[in-house]
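J.: Scrolling down, you'll hit the structures one after another.
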Structure 1
Amino acid sequence: MIGRREFITLIGGAAAWPIAARAQQAAIPVIGFLHSQSSDGFPEPLRGFRQGLKEAGYVEYANVAVEYRWADNQPDRLPVLAAELVRRQVTVIAAFGASAAFAAKATTTTIPIVFNIGDDPVGTGLVNSIARPGGNVTGVNFLTGELGAKRLELLRELVPKAARIAALLNPAAGPITDGALRDMGPAARAMGLQVQILNAATSHEINAAFTSLVSERPDALFVGPGAFYTARRVQITQLAARYAIPAMYSVRQYVEVGGLMSYGASNADAWRQVGVYVGRILKGAKPADLPVVQSSKFELVINAETARMLGLTVPPMLLASADEVIE
């Protein structure tokens with residue numbers, strides 16, 4: 001039999017278990033996650049982020065927690081969401097996209113921030129330099145604006161008779177659009193392509209730009225980079241299908257919803273690198289000492305069904321060089 005003293009000891013121990021568990025849970029570091037878009041287009045990149053954390057020794061729900069804040073394509077909400085994460089006293093903030101990174105930087109000078117952006121982080125003033133970022137900010141630069149020449153080359157390979165290209169660009173995207181223009185212009189001239197710029201910074205302007213294609217009749221379409229267009233990828237790819245125009249995109253999310261072809265940095269790998277850096281900071285590294293990582297893994301994704309619908313035959317060499325072909 002259990003004596004009275006032993007019984008009281010057991011009761012006391014049982015009562016202490018939840019307290020100990022709560023204390024242990026409270027000690028788990030918390031990552032603040034900030035993104036201008038919605039979660040529906042990022043299942044694969046999210047897996048990459050968690051893989052990076054795992055490589056650094058952290059597993060969500062086991063020894064680290066993540067507070068997610070998605071702005072649902074309303075970037076004006078980002079300052080409020082960033083302030084929520086600061087009040088939550090997160091250990092580090094992972095900020096995806098330039099608008100999220102700047103919102104986080106404007107909200108705190110003490111909590112470490114790891115960004116994932118396509119803009120030039122030095123040119124935009126986010127960090128002091130690539131090698132020595134300084135302050136509380138570092139991250140991953142996936143170079144989306146600097147790949148315009150390669151995208152044009154691939155588009156011409158798929159549509160070899162193309163002579164006139166329409167370029168849909170967002171003037172409000174600033175540096176990332178400027179980078180795309182700088183990279184695309186000389187390449188277009190070298191290939192003998194005529195390029196017509198279509199500016200669109202709202203959903204209504206995107207519709208109007210595609211309507212103008214009826215009279216302009218370009219041979220193909222180059223869709224510029226940026227979070228605003230990616231958030232409207234369904235609208236853009238459906239309009240491209242309606243007007244039966246072959247289009248090249250900057251990220252694979254377009255191709256996953258019916259777009260023809262994309263070439264750009266691997267989102268999943270860039271997010272994995274963010275996870276690795278977040279893990280290193282959780283272990284004590286300082287952002288100022290972590291150089292900005294520039295993406296080195298790029299992917300070509302082709303939607304074979306969309307190509308067939310457009311009456312295009314994908315050259316065997318292009319198919320062979322694709323990282324993924326969606327049927």
Structure 2
Amino acid sequence: MRGRASVHNGRMRHAILGSGGVGGVLGASLARVGEAVTMVVRATALAEFPGQLHLESPLVGNFTVPVEKSETVPSADVLWIAVKTTQLESALRSVPESAQIGAVVPLQNGIDHVARLRERFGYDRVIAATIAGEMERIAPGRMVHPSPFLMLNVASSGRELLGGVAASLDTLHWSCRFVDDEATLLWIKLVFLGPFALATSAAGIPIGGVLADAHWRQQLENSVREFCVVGMAEGAQINVDKVLAAFSIVPKEMRSSMQKDVDRGNPPELDAIGGPVLRGGERHGIPVPVTRGLIEAVEKRTEVARRRA
């Protein structure tokens with residue numbers, strides 16, 4: 001996989017590996033602003049996947065756009081990786097050696113996947129990024145985005161390639177920005193997402209219920225502090241008070257994708273979301289008992305859900 005794919009009819013070519021909520025919302029938005037989009041779909045699901053994406057969103061709007069589809073990754077200017085971390089290794093098998101990929105932009109939760117992808121594609125080709133918002137696939141090619149925000153943060157190394165794309169997404173009311181410090185880029189999402197995902201999944205209730213319950217709210221806030229201390233020890237610049245304050249503007253009915261996975265009996269992204277704090281805590285001698293307890297609670301709820309399924 002060498003070189004950069006050519007621009008197609010004045011548009012960049014985007015391959016999106018992962019046709020779930022994140023990949024679908026991103027793909028629909030890119031196609032809406034005129035980019036060339038190919039959705040990479042598992043071979044067993046390719047036949048039933050439509051040649052279009054439909055998005056329903058209070059922020060971006062309701063629309064249907066045509067896209068290409070493929071069971072393998074084609075040559076592209078940008079390969080966006082939007083599968084869950086639990087599916088990453090199997091998904092990478094759909095990237096043929098013959099594909100010419102300009103840049104790889106992973107949107108997984110967590111930290112460790114960036115190093116893994118750099119092993120596969122080369123250090124300079126992988127541009128760290130994060131995405132935030134509630135996104136869900138309700139049927140093949142049909143996506144909903146109920147939250148009032150969509151945020152895409154990208155490492156500054158991707159500004160030259162993705163600056164125009166970010167500007168186009170901004171016209172759809174996305175919030176796109178480029179971040180100079182990669183550690184801060186990755187951790188600033190994790191210190192919010194991790195406690196949010198773990199607390200809602202352990203309690204089995206939306207974030208509004210967590211905040212309204214004295215016990216669960218204390219668990220959430222203490223976990224935020226543990227995440228932040230470890231993140232700062234890892235070199236990220238984090239303001240703990242700002243992270244805690246951010247929960248006050250989250251829609252009360254919002255659930256984490258981890259909570260949805262647990263409720264459905266699917267494997268949650270516990271290692272991707274909680275692992276960096278456990279391992280970072282051990283490296284730096286920082287105790288993280290609340291986060292560890294939440295992880296154990298999620299594991300128990302997951303096991304119960306699996307037995308019911």
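J.: Where does the value 0.60 come from, among 1, 2, when FRET efficiency 1/(1 + (r/R0)^6) of positions 105 and 297 (r between Cβ atoms, R0 = 35 Å, to 0.05) is the thing being computed?
T.: 2
J.: Something else: Of structures 1, 2, which gives 19.8 when Kirkwood radius over Cα pairs in Å is computed from the coordinates?
T.: Comparing all candidates, it corresponds to 2.
J.: Which of the displayed structures (1, 2) returns the greatest value of relative contact order in percent (Cα under 8 Å, 6 or more apart) on calculation?
T.: Largest one: structure 1.
J.: Also, I was wondering about something else. From 1, 2, which structure was mean count of other Cβ atoms within 10 Å over residues 193-200 = 17.2 calculated on?
T.: It traces back to 1.
J.: From which structure (1, 2) was distance in nm of label points 7 Å out along Cα→Cβ at positions 33 and 265 calculated, if the value obtained is 1.9?
T.: 1
Read the figures in this text as sums done on the coordinates, not as results from a lab. Since we're looking at a predicted model, the values are computed, not measured. Cβ atoms are built from the backbone, for glycine too; each structure is taken alone.
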